[in-house]
1. Between structures I, II, where is mean count of other Cβ atoms within 10 Å over residues 100-107 highest?
2. Any idea which of I, II comes out highest on mean count of other Cβ atoms within 10 Å over residues 140-147?
3. Given a value of -28000 for helix-only ellipticity at 222 nm (-39500 (n - 2.57) for each DSSP H run of 4 or more, over all residues; to 500), point me to the structure among I, II it was derived from.
4. Assign the value 0.95, calculated as FRET efficiency 1/(1 + (r/R0)^6) of positions 52 and 92 (r between Cβ atoms, R0 = 25 Å, to 0.05), to the correct structure from I, II.
5. Tell me which of I, II gives 4.0 when you compute distance in nm of label points 7 Å out along Cα→Cβ at positions 132 and 220.
6. Kindly point out which one of I, II the value 22.6 was derived from, the read-out being Kirkwood radius over Cα pairs in Å.
7. To which of I, II does the computed value 47 (relative contact order in percent (Cα under 8 Å, 6 or more apart)) belong?
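Only the coordinates and a few stated rules stand behind these numbers; no lab work does. A quick note: this is a predicted structure, and the numbers were derived from the prediction, not measured. Cβ atoms are built from the backbone, for glycine too; each structure is taken alone.
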Structure I
Amino acid sequence: MYYIVLDLEFNQDFPSLQKHDFKRNRSLLEIIQIGAIKLDKNFNTIGSFNRYIKPRIFLRVSEFITELTGITTEQLMDEKEFPEVYHEFIQFIGSKDSILCIWGLSDIRELFKNTKYHKIDDISLPRSYINLQPYTSKFLGFSSKRLLSLEYAVNALGIKSPFNFHDALNDAYYTAEIFKKIFTSSIKPNIYDPNYVKAKPIKIRKVVDYEALNKQFEKMYNRPLTHEETEMIRLAYLMGKTKQFLKVERPKELN
């Protein structure tokens, strides 16, 4: 068993879609770099993986991604495409029993989405993972729901940072160093299900119980309401919801 500390860099540039299937591609982040550090059970580094990937979905790297990562379109043109790099990465992992360690769920989610897009069998890709981001927040005294940036965590933990951030291999290195700092026996892997779809909450629609409202008026006036009166009550309620008859009352001391 190994810990595979993984980081990915993505690109998305809709005007340059190679295939004009916008609905299919609008939610996909195309992987353009895979970086990983392999640790043994004692947290010794026994290997690293760094590959850039020639894009097949988007023709060019967006200006924002180039500014963030330094990766350019020209740089990727001579690189291997995702299917070949993915198989090299699986060989690097070496064991399906390995645990993927990530900084945020987006990396594992997009990795499976990219394999699905390219119609690659993901059976050899480990499902066990540890998302170190919330554990680090708790270690630093924050709520686990407060998701810290990798750079913030590195600085807060006093980890030296000689390499640029937003490079997949460098960020994998920093994530590995964080893992070594915060690890306790309470940190356990979860199982990722790429087919899981979160159920949407059922919205409860509230409606006015006009029958009960009318009965309340009949009780107040001690007589049945006419049809005209019940219609007036319904209309008054609907007009009140528009708030068009609200007015501002000045406090008496200001009059």
Structure II
Amino acid sequence: MQNFDGIPLLVFFVLVIGFSLLSVECGYLLGERQRKTGRKEPESPISAIVASTLGLLAFLLAFTFNMAASRFDDRREAVLNEANAIGTAYLRADFLEEPLKSRVKKLFRDYLDTRTLVATTEKSSAELIKKSESIQNELWTLAVIAGKNHDSPISGLFVSALNQVIDMHSVRVSARFYARVPAVIWVCLLTVAVLSMLGVGYYCGLAGSRSWSETIILVTAFSIVIVLVADLDRPSQGLLRTPQQPLQDLRHSIASP
């Protein structure tokens, strides 16, 4: 499991809010206990510490959000580049002799269907990637046959385009499975979030007063941003999925007659 991919986003959201509220409550109980012992603690340094931890949490959120958004943009650009590479290779297949041309074009249509499914489903993604690689091998075998039968610059152009298709497949697989927010950053972010909420509760406990409405607003606001980062970091889950429109438009334009 990459990071928290096994946890649905709605459940993850509830867990983040739950742990944050629990941290606030634990901090409040600690602060209240400290206040009841009669030992006074200066409020100014404590308020400064709480403000600093909240500021650090905001910084980590901004840093992680920027990282996840950058990877989201990379995945979206990779889709467009792959669609362009496949479209170029498909057009250059027109220069091949029959029956190679028809076979290659059919394989490209199957390949497009498979590549779209890989990006839009979590189930059997490994099998779909293997199927994509199997189609690549078939295409490469046909390209080798075409090159041996007709050793010309035109067949070389097709081989070059097919090579670009294979390269873009590797780029997209890497972007999907490996270009993610590192687990250590998630651990740091969630740890700082818990400590920040603990500090907020502790300060309220020392003061002897708190507002549940303001606490819930604070916790919910931070939780929404954390879940938004998690959504950006998941290529095929949640509301923010990598658009596959370039591949779908290409598949529509090369639909078999």
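1. Largest calculated value belongs to I.
2. By mean count of other Cβ atoms within 10 Å over residues 140-147, the leading structure of I, II is II.
3. So the calculation was done on II.
4. I
5. II
6. Clearly, the read-out refers to I.
7. Source structure for this number: II.
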